[in-house]
Structure I
Amino acid sequence: MTPLERIPRNALVWIVICMFSLVAPHAIRLPLWVLAVYVLAVIWRTLVYRGRWSFPGRWVKVAMTVSCFGGIYLSYKSLVSLEATVALLLTAFALKLVELVRRKDAYVLLFLGYFVCITEFLFSQDLLITVYTFFNVVLVTAALVALHQPDQHEFSRVPLRQAGIMLLQAVPLMLVLFFLFPRFGPLWTVPIKSSAAKTGMSDFMRPGDVAKLSQSDEVAFRVKFDGDIPPRSKLYWRGLVMSRLEEATWSALSPFEVPVQERRPPPMDLQGTPLSYSIIMEPTRQNWLYGLHYAKSGHAGVMQAPDYRLFSPTPLEAELMYSVRSWTDVTVDQNLSTWRRKIETRLPPQGDQRTRELAVAMRAAAESDQAFVDAVLHKFRTEEYTYSLQPGVLPSSDGMDHFLFESRRGFCEHYAYAFVLMMRAAGLPARVVAGYHGGEVNPVNKTVIVHQFDAHAWAEVWLPDKGWTRVDPTAAVSPLRIEGGLEQAMAQEGSFLADSPLSPLRYRGIPLVNLLRLRYDALTYRWQSWVVGFDNQRQFELLHDVFGEISTRVYVTVFVGSWALVFIPVAISLLRRRDLKRMDPLDESYLLFCDRLGEIGVTRQRGETAGQFARRAIEALPAHEKELRRITRLYTTLAYAPREDRGSADAELLQEFVTAIKRFRPERRRGNDGPDTAFA
């Protein structure tokens, strides 16, 4: 193996640093044995470098590969899921280190490292993850730089600085590509991770489901209003409309269960000024979106269902930003169709008999449907019902009977369930609505942060002349939940985020912690809206605002012109420096010495050694013999001494040589006839 094919020690160290840095963000989702493979690979390669072990043979490599495939399959029960595929890639990345022999092997490993960098974006596009990934790109580039320094055997940070400079030089091109390059749809899709931590609301609801979700401090979505933010009590974010009750479980109707004539919402007479706002949703792997009462969106890919909720035709595999307008006072479905009335009054044939009988009796005593609704709310408000995140487990049969007449402790879904059950038992169309209520207002950027613990369930009742009307039984039991949020409502019980003791939201009373949290969230919103959410629609709007009407000719002109602004300065710089080579101080000073002698006619000939040149110079300038001999001796010592004989004295000799060159000022000799004559 030639010296140029060997991997320098400095490059090998940088490669090892890259490996551990690249696997670090994946560590929490990888089996422990994969991390052990990384440690084993580094130890093996280190011992090979020191000559204690040898590179693995063919059958050893086959055994390691088969073992890793088997381990991945046993850990994930699959080889084609996203987590399994990434784990397989990371394992192969580690094993490649063991067979790293020549520089070409290192090239393969580092180019694969760039690909490993972007795999983290399959799991998160958070701002901190992006910053960390950029740092990893710098590390991989530094390893490539070190690979091109074959004489560097001691660890050096110089490649890191050079890599940073190279990437900073690429920033202008990156900006041009980001803002101007056409944003095509993906040629293929990658399914989101199957083990998502928080997916938000499900399309079914049992007593206790929302309470479990309310133990999470994850962000569900962020909202930015164009004007003033409505009061918290008005922020009911509709997500799912659940019209079917089976086996004590509420669920939404599938699109195929809705008749063709009912699949499109009827036209509405929209009057008044709507609320305008934009929402950035976190990926949920679900189709439903969120908005206030009667929400409409002009964003491509956001549709309105027959029950007036928003949804996406495809599951949300990534963050989605969409704009919405809501008419919060509009009357919805003033005339209810026969099919809809049948669906919204249907109950199982049996179960919760005491609750049904109570509902029939209360309706008979009420003067109207509205009076019946008020009577049920009055019952929740005045009797000993408790709002709790720890309501206990209801029996599998007659659960609402147990809740209403015995335990009397429940979360929002318990009260919404019981209320809708009573409405339907009395013949009133009613349904459960699941979504979120309220949200935290960030004073830094005036956005509303809706967390998972803001998950909420309420009811909608159809009333003559009013259409579908929102009724929140929780407001009757715990008004503080609606006005102040879950944290205040659970202050006495102490159950708010009980399972998340390290959540920053539990320390909002500490001003500095709360300020840092809110400022970071404001930065995250800006990142999501301007970078992650910068799709083709946002790109077109930006170009239209800057350049006016966008035509093909204008776009091509702007695109080519931007590239020219980036590449022309680079090309000029390269052309100006094409003949310049980076020289060390020794050669640079000696060339200066030759130039000064050349100015007085003593020119160094092609192929002439330093000693030969010095002898000719002494013949021409005998007065400078001492200086010429000293400079030549220093140059010969520094340039031609064996490398292993060099020591710390080199620096002193070089400084002496440079100083001697600076002080060397030969003069022209004037002849008898007047003109200057030079000695050759």
Structure II
Amino acid sequence: MRKSLFAIGLLAISYSVQAQVLCHVDTNANMYVSEGTLVYSGGGVQTRGNGLLDVHGNVMVVGATGDALKTITTTGGDKTDGGNIVLRMNTPATYATSTYGQLYVDGLAQGNVTGIVSKEYRNAKHGEGNFYQQMALPFNGKVLSSLSAELNKTFSSTRYSKNEILYWNNATVVSETKPIASATTVPYGYYMLGSLNNNLDLSNPPGAGGVYTVNGSPFSTLPVANLVNAGNGINFGPNGTYKNSYNERYNTYLYDQFEDTTTPWAGSYGKNIYEFGNPFLTNLDLSKIGYLEGGTVTDGNAINNIWAVQYSPGTVQYVNNVGSEFTNALTMTFDETTHIPVGDVNNLMVKPMGVFIMKLRNNNPQTLDFNTLRRFNNTARVDGTSYSVTANKSANANKSVTATIKQLGVIGLDASGKEVSRVYYVVSPHATTGHQVSTATTIQAATDSSNKIVTYEEGLNGGEDPNYTAQYQLYINEANESNFLGKNVLMYNFDYNTPGQKIVSYKFEIRENAEMLTAGTHQLSSGKGFYYKASNGTVQQAKQGVVIPVSSQSYNLYYGEPSNVVLATNDETKSFSKTMIVYNPAVSNYIVRFDPSWKKADIEVYDMSGKLIISKKAVDASRDFVIELNDSVKSSYVVKVVSDKGVIVNTKILK
């Protein structure tokens, strides 16, 4: 009969630094770490034979360089087939919200970490057509060919086969094809695994258990990552038309949602971007990496030129304990003055095997210490609390700044309370109202209508700015809290009154300096608060955690109570169309993305001499229209789009 033990004998007779192994799980023994518990070992850990360390909760192994993490055979050799230290996914059927076993290894020399850890894994599919699964591989020196058996998918080294494994090179801004038989994993690696014909369906694993299992030796303490020269010196060409070392145009895969979307490929577009994978088998908390916290507590990171972080390329969990829908990636931007994050702050935790993208404002050298970001908790650490991996969330602490960053999050929920989409409105004393020519200080982040709720660039007197309505939409919108006090920002819902409408209610999430207000609170430290108004309703206070029914396609959002809510056309959405002309790197051309209320449209394209070069009548507005321009001709064009009801959209584009 299999023995079930909690503490299994000591091979070492003391706790001295000479001890190789402090905790030993012998053959036929089972050490079970239950969900929500923490087991700490102040030295090495070892299993023997079929001994099992069954981790549903959290395990810390903290030792000295002479200590070891090992899985051995009954005769004492290295056991390399896995199945001995197992990190479980506790509820695979609901993998987006499931808890999972985590392992923290620190202080051990990497050469003494030879034990094989088996990580259970399940996740949503990623990418257009689900052709590439993006993930971290937090194992030291794991040969990539071993993934074929573990993920029920035969990988190859043939580029474009969608069976290859790609690795993102930050310096050259390209996904490199790795030789499957010989390539091994490296720390911080961002990998893309080909999944032709959806063979690699990580949301629906075959066989019993509902999970895949990936095996390897974990990393111990890692050196800091250097952040410098990402894309430095690379010329992407006009509109990204130059090619990388694989003869691929940059505009077919590179996208920068943070630079000025009205002039893509200018300035530092596509540069200073770093793509990383979580190198550890614990969560990473990225919420405090932009500044040193007040007092004696800090994670040691202060990236003073940080612009933004984006986490998860696919389906993610936004709302605690209620599930998720297909949504945009989690995104947070950092205020340029205080470096306080805004946007998806609290839930921006990078899970084990998760990946993330960082954007810096310039190429000034920085470092990122991953070691101090490890955290068992699944929510961001509150400012001022211990950065220990075991630190609990506690009461708010004040940051050592005088200006506060205030943000209103609006979360669209379906009938079951699951999130479908969200958007943010942020104000501060030093934020800029309206469109910014310079991107040196902005904290805005763009999106498109695939994110069902969006806001639009505000006019200086309130309402949307028609000069930019057809050019971009915003996921994170900012305005100055003084000169835009009481003025409205337009929020638009592309899901409203459409077949299969999902969003039936909005939930408010309010933060100040990244910390959540208490439930039911409206007033911020300024004595003011956020407000909302449906186009067919009245001005109401937005309160933390309150859920309201959706009663209109458009809403106005305010910081500070509006003194005059009769805002004429600024308070209505019908005056401006939501049709956009945007560049789509997937087709290497500009497209017309229509207002969802349009049925048909006429499209005309003129060159700069006034000559009509494209004319299409009664175009179906239910799908994007590709403006097929000659790649060999570099010029400016004027696009005129007219709806079947006479609404006109004019935009100038540069090819």
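Structures I, II were shown, and relative contact order in percent (Cα under 8 Å, 6 or more apart) at 8 was computed from II.
Here helix-only ellipticity at 222 nm (-39500 (n - 2.57) for each DSSP H run of 4 or more, over all residues; to 500) was calculated and came to -14500; which of the structures I, II was it taken from? Label of the source structure: I.
A value of 135, 63, 50 was derived for Cα extents along the principal axes in Å; which structure in I, II was it taken from? The read-out was computed on structure I. Between structures I, II, the calculation of distance in nm of label points 7 Å out along Cα→Cβ at positions 72 and 88 yields its largest number for II.
Which structure, out of I, II, was P(r) over Cα pairs in 5 Å bins from 0, in percent, for residues 280-447 alone calculated from, if the result is 1, 8, 16, 21, 21, 17, 10, 4, 1, 0? The partial results should precede the final answer.
Values: I: 1, 7, 13, 15, 16, 15, 14, 11, 6, 2, 0; II: 1, 8, 16, 21, 21, 17, 10, 4, 1, 0.
Label of the originating structure: II.
Every number here is computed from the coordinates shown, using simple stated rules; none is lab data. Predicted, not measured: the structure shown is a model, and the values here were computed from it. Cβ atoms are built from the backbone, for glycine too; each structure is taken alone.
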